[in-house]
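Trainee: These notes open a run of structures that come right after.
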Structure 1
Amino acid sequence: MSDKYPVQGAGLGLRRGLLDSLSVLNSDDVQFMEVAPENWIGLGGRLGKQFRAYTERFPFVCHGLSLSIGSPDSLDVDLVNSIKNFITEHKIRYYSEHLSYCSDDGHLYDLMPIPFTEEAVHYTAKRIRQVQDILGQRIAMENVSYYAAPYQDLSEIDFINAVLQEADCDLLLDVNNIYVNSVNHGYDAMQFLQQLPGERMRYAHVAGHYAEAKDLRVDTHGAAVIPTVWSLLEAAYDRFGAMPTLLERDFNFPPVAELMFEVQQIQQLQNKYQSCAANLRA
């Protein structure tokens, strides 16, 4: 894989409920891990020691939950500085967040879609640049799932691309979110994927979801990845090249062997497209 990526290979999200069961893994099993920094900042005691043992053994990236980059509230600079210290303390390779907001004069306890407007593009991009300046590094925004979208002056794809361009930031490609949104909002997932800027992609997410109705999918991270999402990931590799990819699982944890089966599916797809790329160069 290219040196442009902060990590390599296939990763797995580390959750507190997995701290004990994943301790048997090594870097041949999983090449990197990811955490939400808000869940680990300032953590001491037994859990803090367990987490430190992981960060000493595996490369880590952070995927934030609470930055609320599109919120009308003032940017939480204290949180950004805490994340900066956390990144330094644990030698975190990279930081990403959701292209959404979760506060409006108080915490909303959900990730809400930013209005797809030109005004929101300028506002959000300015805040992303501010975060990058404080952290002293580029960050990535993740394409998020959403279930209603008020004030759509722009399409979702045009909004994402405009924010990334104006902020000059990177993209965390969430493949499951593309599929979920394509079902919920009636668009072609493959066509959407093709329009994203591959040069800004730094790693990818795959996850499972809940099929609530024929035309409604909920991004839960509580189930296995479905074949359609695997096919979409393969299409991403075919279009943009194999990239670091992480399996997200937030609850309904299966045995470690089942998680590793999915991680191995990522590895197999990566090996396939790395081999294709090598043959083309030969």
Structure 2
Amino acid sequence: MSKVWFITGCSTGFGRHLALEALQQGYQVAVTSRNTDDVKDIVAQFPDRAVAIQLDVTNATEVTTAVKEAQERFGRIDVLVNNAGIGYFGAIEESEEAEYRRMFEINFFGLAAVTNAVLPIMRAQRSGHIVNISSIGGMVAFPGVGFYNATKFAVTGYSEALAKETAPLGIKVTVVAPSGFRTDWAGRSANNTTIVIDDYAATAHTNQNTIRGYSGNQPGDPVRAAKAIIKAVEADKPPVRLLLGAGALKGARNKIVEMQNDIDTWEETTLWADHPKEATNS
């Protein structure tokens, strides 16, 4: 029996490519989107193994209904991919509260809500795999996307904790950290702040323009990313962290070097912060 995948945010980007690739490889897929018209072409190609389900991850009723519909259609859920997400451009001081709260609702709290709806099914099965799409921006922070980084750092920490909690239950967790891929993340999926503070021109604004400028020309191939995610899910020992793209690899390695330098440089102060060890009688 082929595995059943439940994928959020399938109208564009990683979600769409992953749904198509999983179906082409013979899996059954609950293809979710806020508007099912956006994914009906996918389902039409695989009517026996795909179902389109309406899902806004910030809508608690839709989360419950979508998971129930998938379980009723396929009888189980083996792989959950939390892919739905948006971006937002602005220096931290420039960022508008309503915008970054909305981003947190989608990128993190929506992800957590869908996970909580699926976990009882996987616990009953004593098997499953949860794949959370984060970003290299969930390991390394960049100017101009600080609140986006915060949502993805949250996803990374959440995923690492969840992996430790569910391992004894037969449920695996992988957090995926892509770098620049040719999706519409840097296009229509990311709003710009309306507040402009000139002091951030050399940092936040420059990086925003760089990211916007290469939208559509990023080195990452989302089709290959989909294949890589499936490969990780099918591995006997899947990674807790999966980097995708040369930029992600470089960024992660640089971060490790920076952290090691800080740790080594400040080791004495770090250890000094503990209560002094009591002298022992010889």
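Trainee: Comparing mean projected area of the Cα convex hull in nm² across 1, 2, which is largest?
Mentor: The structure with the largest value is 2.
Trainee: Ranked on FRET efficiency 1/(1 + (r/R0)^6) of positions 124 and 244 (r between Cβ atoms, R0 = 35 Å, to 0.05), which label among 1, 2 comes first with the largest value?
Mentor: If we compare FRET efficiency 1/(1 + (r/R0)^6) of positions 124 and 244 (r between Cβ atoms, R0 = 35 Å, to 0.05) over 1, 2, the biggest value is for 1.
Trainee: Any idea which of 1, 2 comes out highest on distance in nm of label points 7 Å out along Cα→Cβ at positions 4 and 180?
Mentor: Top value of distance in nm of label points 7 Å out along Cα→Cβ at positions 4 and 180, among 1, 2, belongs to structure 2.
Trainee: Once distance in nm of label points 7 Å out along Cα→Cβ at positions 60 and 204 is calculated for every structure in 1, 2, which label goes with the largest value?
Mentor: Going through 1, 2 one by one, distance in nm of label points 7 Å out along Cα→Cβ at positions 60 and 204 is largest in 2.
Trainee: Sticking with this structure for a sec: Computing distance in nm of label points 7 Å out along Cα→Cβ at positions 12 and 164 for each of 1, 2, which one ends up highest?
Mentor: Checked 1, 2; max of distance in nm of label points 7 Å out along Cα→Cβ at positions 12 and 164 sits with 2.
Read-outs: derived from the displayed coordinates by stated rules, not from any lab. Everything quoted here is computed from the prediction, not taken from an experiment. Cβ atoms are built from the backbone, for glycine too; each structure is taken alone.
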